[in-house]
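Next up: the structures, one after another.
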Structure I
Amino acid sequence: MLPFRLPAVDDHLPERGLATGALHEFTAVHANDMPAAFGFVAALLGRALAEGGGPGLLVLSRRSLVGFGRPYAHGLRELGLDPGRLILAETTTDWQALWAMEEALRLRAISTVAGWIDSKVGLKASRRLNLAAEGSGILLFLLRPAGADEANAAVTRWRIASAPAPRDRFGCFAGWRWRVDLERCRNGRPGEWLIELSDVELGHAAHPFRLAGTLADPALPPGAGSQPAFRCAG
């Protein structure tokens, strides 16, 4: 179980955190929020690896990267995710990405499995992931395209949007901030929060998230953020 260490969020989850051995689904509010949604998942992945042993696996479908580029090591590190503890796999198709995630879950050699695909995941595919993860103690995250809302077996569904980043005393961007909507939670209840990444050192991210103020900096344009976690390829 991975708690947010934010009572306002954990109180909405049946185990006061993200349950292991079950599928947690993430998607973006709009297509241009996908990098923000990826950043939120990466921050969660970094938090999970900081608390547990073993490497993490991130599986990316090539289709999901179109228009965004590949993850950038310095951007991941800014989100609290140590690239040295991450196995990165890229597949040609979404089906291959789901297969790779399922096989990794069955091997029980990875502490956290995350994937990013660009297609729908119905009941059959999501149940296969849940069955592979069941009893493993592995955290399982799946990032889906914006607007995904079909029924599946995920125990939670989170919808993420970018939010104007806070500024430091010099007027520079000071960190990541997201609008986080827990849209569906089995045996829990939905909720919505403005969450930002704490200023923590890599590897000591016991409390990486905090609730942000209800009003963001009005001087920043909507969707502004800090240094991106992506570097465009080509």
Structure II
Amino acid sequence: MRCPVCAHAVSRFSRVTDSPLGLECPRCSSRPRHRLLWLFLTHERLLMGSPLRVLHFAPEPFLESRLRRVPRMRLVTVDLEDPRADVRADIVDLPFEDGEFDLILCSHVLEHVPDDRRGIKELRRVLAPSGVAIVQSPVNYDQNGTFEAPQETNPEERLKLFSQRDHVRVYGPDLKDRLENAGFRVGIRAYAEEVDPRVAAQCGLVPEAEPLRNDLYVCRAG
């Protein structure tokens, strides 16, 4: 087996939760969604460009480290609270110019944001006309729409409602609509199902399970 994020051979991926989505690399701690994202970025040649301006939200250390080794890339990391980020900022009010970035990585962020529609508009604003934004979020395709309870602020109640204490919603299939309403042209890639099964097994990927999925929402400007 081999982790595509840290590029190390491993004897096995460690199971850190009961879910198969908790298969963690013992070298870099990446999980299936991180390894899937890296494979997508490299296979689709989205890290090519000279220079490439990349905005990475809530940067995972192992992905950030790998991205910083990409030649001719200007990487800016942003987080509301993490002091390690290059910029401390809220996704709903970004301190960047219009069209400043060629590639935006926003993985498992929007389900934490109370005003996600405003955050999505900011993603669209700072994306270059020819750029790509990759959005990942847990989506329950069995729901008619996104489930929200904005009045609920108790972490334990949020855990019951959203399966995590700091989540404020569970997206339904209308996540695509929310992205398109901000001006994005959206393609949904079930990339775990597109990868060669031998590569998937080697990289510790798992098939996406219905109804909750982590598809890649590939967003382009206009």
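All of the numbers you see were taken from the coordinates with simple rules; none came from a lab. None of the values given here were measured: they were computed from a predicted structure. Cβ atoms are built from the backbone, for glycine too; each structure is taken alone.
At a glance:
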| item | result |
| --- | --- |
| Comparison of I, II by FRET efficiency 1/(1 + (r/R0)^6) of positions 1 and 145 (r between Cβ atoms, R0 = 41 Å, to 0.05) - largest value held by | I |
| Cα extents along the principal axes in Å, for residues 49-184 alone from the coordinates reads 45, 31, 24; which among I, II | II |
| Given -0.37 for log10 I(q)/I(0) by the Debye sum over Cα atoms at q = 0.15 Å⁻¹, for residues 73-112 alone, calculated: source structure among I, II | II |
| Origin of the derived value 28 (relative contact order in percent (Cα under 8 Å, 6 or more apart); candidates I, II) | I |
